[in-house]
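Colleague: So, here come the structures, one by one.
Throughout, read-outs are computed from the coordinates displayed, never taken from laboratory work. Values in this document were obtained by computation on a predicted structure and should not be read as measured data. Cβ atoms are built from the backbone, for glycine too; each structure is taken alone.
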Structure 1
Amino acid sequence: MSIGLIGRKVGMTQVFQDDGTMVAVSVVAIQPNTVTRLRTPERDGYTAVQFGTEVVDKLSKPETGQLKDLPKVKTIREFRVDSVDDYQVGQKLVLGDLFAAGDDVDVTGVSKGKGTAGVIKRHNFRRGPKTHGSDHHRAPGSIGPGTTPGRVYRGLRMAGHMGDERVTVKKVRVIRTDPERNLLLVKGTLPGARGALILVKKA
């Protein structure tokens, strides 16, 4: 369990390292995160730090009452930690406080929704032959024996809803940080579309 920050996916680009090699990176915008609540085992049954970000002008009355004198943040998430002794309500954490170039981080987001997809797109099945009278092109084929067990096994890979799932990419290398513009550049691709909510925490 480690602390992290809330950000938004900006998109992808490429940067050149000191040795001249090019690296494809994903850009995450991480605005200052405000500690909005501390979870303790005595009161809540677990230990966590609640962060809020993306300040807005107006919130609902319940949200405003929960935040009290804190900034009006519309996005709130929690990170499980071993101890909350190093944090206090109202404290602000910025990008440079947690991450630096060369660190490994775990990134969580919601993947792009693909709608209903067939077995070739969803599970990388191979297609059947296109010639010699075959009509088995992109169909899944046999889904199980007949008499025994006389049913389809649970969890069989078939066509269905694809994407729009919570995905965590582990041990992604931080290539560069830009504290002045609140930008974090990590190697490779990240789940979600541009503008998607991203949680970044230490691996």
Structure 2
Amino acid sequence: MAATEIPKLPPIYFVRHGQTDWNEQGLIQGSVETDINATGIRQAQAVAEALARREPELHSYDFYVSPQLRARHTMQIICDAQPRDFATVKIEPRVRELGFGVWEGKPFWELKDNPMYPADAEGHFDWRPEGGESYADGVARVDGFLRGLINPTLIVAHGAVGRCIIGFVCGLAGPSITRLPTPQGTYCVLRDGRYQWYDESHQPQ
């Protein structure tokens, strides 16, 4: 995927879910249902407090969340701090995590050491694990969702699909998408084709 024209979209806040035990252990989650752990709850609370200070702006935003538990739990904590009724949050299957197929539940180091795993970023963008999805698949999946946004939006989702969202919004080439940071305990502001991560004190990262 070459760099593309930057689509005209409303402002977007993106939040990756808080840490899970599988994150801590370096295991591949994908479509597996996991919940955030004690550290993840603290991360979600820190982000929630930071976003609560931006509530006058976010009051008019639409909130979307992945249907997976770790994202929904994170969103619930954010809603509690706004405050906002979680029932108003839209569950959006198109921002669920990329599926890693046969590799789910296995450690990342094992995948990266496997000869079938592409060493180059371009190959990584198009590589589809058996029974799973590629980053190219992920960008195609979020395309229709993002183009359909009318109002400013906050999204809580996952690391790999977050790269797809950021890459699409910013018109990035495929290889660069696979290397985008998606840190936990922070939030990303996407505006005018650019992205910036902020910590709980709204300091740029």
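Colleague: Distance in nm of label points 7 Å out along Cα→Cβ at positions 66 and 138 computed as 0.8: which structure among 1, 2?
Modeller: It must be structure 2, since only it matches.
Colleague: One of 1, 2 was used to compute helix-only ellipticity at 222 nm (-39500 (n - 2.57) for each DSSP H run of 4 or more, over all residues; to 500), and the answer was -10500. Which one was it?
Modeller: Here the read-out was taken from 2.
Colleague: Assuming 16.8 is mean count of other Cβ atoms within 10 Å over residues 130-137 as calculated from a single structure, say which of 1, 2 it is.
Modeller: Structure 2 accounts for this read-out.
Colleague: For structures 1, 2, which has the highest computed value of volume of the Cα convex hull per residue in Å³?
Modeller: Once volume of the Cα convex hull per residue in Å³ is worked out for each structure, 1 has the highest.
Colleague: Of the structures 1, 2, report the one carrying the highest value of mean count of other Cβ atoms within 10 Å over residues 58-65.
Modeller: Structure 2 gives the largest value of mean count of other Cβ atoms within 10 Å over residues 58-65 among 1, 2.
Colleague: Follow-up. 0.40 is what came out when FRET efficiency 1/(1 + (r/R0)^6) of positions 50 and 154 (r between Cβ atoms, R0 = 35 Å, to 0.05) was calculated for one structure; which of 1, 2 is it?
Modeller: 1
Colleague: Okay, moving on. Looking at distance in nm of label points 7 Å out along Cα→Cβ at positions 10 and 178, point out which structure of 1, 2 has the largest value.
Modeller: Comparing 1, 2 by distance in nm of label points 7 Å out along Cα→Cβ at positions 10 and 178, the maximum is at 2.
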